[in-house]
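Colleague: Below you'll find a set of structures to go through.
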Structure I
Amino acid sequence: MTDLHNAKIALACLDLTSLNETDTDADIVALAKRARGTFGTPAALCVWPRLAALARREAPAGVAIAAVANFPHGGSDVEAALRDTGAIVQAGAQEVDLVLPWRALQAGDHRSAAALVAAVRRACPGLILKLILETGELQSEALIRQAATLGLAEGADFLKTSTGKTPIGATPAAAQLLLDSIAGTPGCTAGFKAAGGVRTVADAALYIGLLRQTLGDAAVGPLRLRLGASGLLNDIEAVLGGRHAAPPAAGY
């Protein structure tokens, strides 16, 4: 695929993100304005729960609002995760990006991790649930596969690589493990989201290609592919505007 084609896909699948601890109303108004681009709009804006209602008011038509829960720490406190989720639902957002209790999973406590995901799933009926596995912290293939299997079993609509707040974000190797879990689950229509270090169209193209190869051409779109990023839109617009060729993908 050409850089131009990948840039168009990346824009359509972009979760334009602002998750700085210091984010203010003005930052979210600016984010929503940024989403009104010359070349089209992203799939969603991803923000803190406290700013989700404002994002919904300010977002361009057709752009979903996602907000984070249990973020970024991925603790095992079910009530705290449910408070986040309740705020997201109350704000009228359409999507919840939930951090899996990955430390519990590392410690062998599969039940606690599953219980938190199940509780949040029940608390946001009808909303898209993207489960953040923090694959860079889980590291081992066995744990990443276990996390993916858990998420799909508990009703996650997307498997997401990372919070973007740890040293290792999305990698092609981790992405392939998540995609294989989706493809290997009978009847599964879940999607995949790459986040953490996806900064250029060339980076995005890696994940677009992996998804196409594993789930098929029909899966290439915002219903089953998302790219979580804050700076990626700059490169997308540069490519679509013909201002430069996409740079090489970052080495992993």
Structure II
Amino acid sequence: MADRIFDELTAGGIREYLGPACSALRIEVLPEVSSTNTLLKEKALAGAPAGTVLIADRQTTGRGRSGKSFHSPAGTGLYMSILTNAEAQDSARTLSVTTMSAVAAAEAAEAVSGREARIKWVNDIYMEERKVCGILAEALTSPTTGRPDRIILGAGFNVYEPEDGFPAEIAEIAGAIRTRVEPGARSRLAAEFLNRFYGILTGGRPDYEADYRRRSLLTGRRILVLSETDPREAAVLGLDEQLRLLVRYNDGTEAALNAGEVSLKLS
């Protein structure tokens, strides 16, 4: 689709849509990086302040959770990382930033597409049973104290389907947010995400957990819980107050799953 070149992604274009809460963000848009999370970590260790936002048109080695790669071609996606001032005191804080960003990403995707977005626990955004966004939050360790002190939040959006389609290994699950190219759509998506994420992060959305539960893709469905031992089939009951996944196994036992303990796939 040659017309994709007209959906230019620029810092100025993003700022046109930003609200007051995001006016102080330092936004940099680059044509290509290895990984926005990796590069932003380097910048943070070199002194970049919280509120630095790094966005790329293409990633050569984009990363997802558990070391998985994230397909990041030029002209079709939005790949961004944010250096937050959220103190990474423990894994629970990193998880909360992940869930905040998942709600923000789902709402932003809906805003630029008019289509419903759901959250596949814990960090994937789906539209019509297709993954359109993945999120990766990583704690940043202070070189001075040796303790986690900030969080880098990465989000990768499939805005349009690549001209040659998605790679075979993800073709059955990957999807795109928009079906038609629109100039400025990627810049607007970036701004919609930033506006919503910072609205939640700064305490303006104390009910965001309810929105996360409402958007749960897995509630009421059957999944395979893939742990270090044998896979176990389970029914998803919902999410508790800590946004742990509540499941009932075939033997009747129930469990609350923490992110990072298991991998999941629909049964």
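Read-outs throughout are calculated quantities, based only on the coordinates presented, and are distinct from any laboratory measurement. Not measured: the values here are computed from a predicted model. Cβ atoms are built from the backbone, for glycine too; each structure is taken alone.
Colleague: Distance in nm of label points 7 Å out along Cα→Cβ at positions 43 and 179 was computed and gave 1.4; which structure, I, II, did it come from?
Modeller: Source structure: I.
Colleague: Taking distance in nm of label points 7 Å out along Cα→Cβ at positions 59 and 235 as the quantity of interest, name the structure among I, II where it is greatest.
Modeller: Greatest value across I, II: structure II.
Colleague: Quick one: helix-only ellipticity at 222 nm (-39500 (n - 2.57) for each DSSP H run of 4 or more, over all residues; to 500) came out at -7500 when computed from one of I, II, so which one is it?
Modeller: Only one of I, II returns -7500 for helix-only ellipticity at 222 nm (-39500 (n - 2.57) for each DSSP H run of 4 or more, over all residues; to 500), namely II.
Colleague: Which of I, II yields 12.3 for mean projected area of the Cα convex hull in nm², as computed?
Modeller: Details: I: 12.3; II: 14.2.
Source structure: I.
Colleague: When distance in nm of label points 7 Å out along Cα→Cβ at positions 35 and 107 is computed for each of I, II, which one produces 3.7?
Modeller: Label of the source structure: I.
Colleague: Quick check for you: by percent of Cα pairs over 14 Å apart, for residues 11-82 alone, which of I, II is greatest?
Modeller: II
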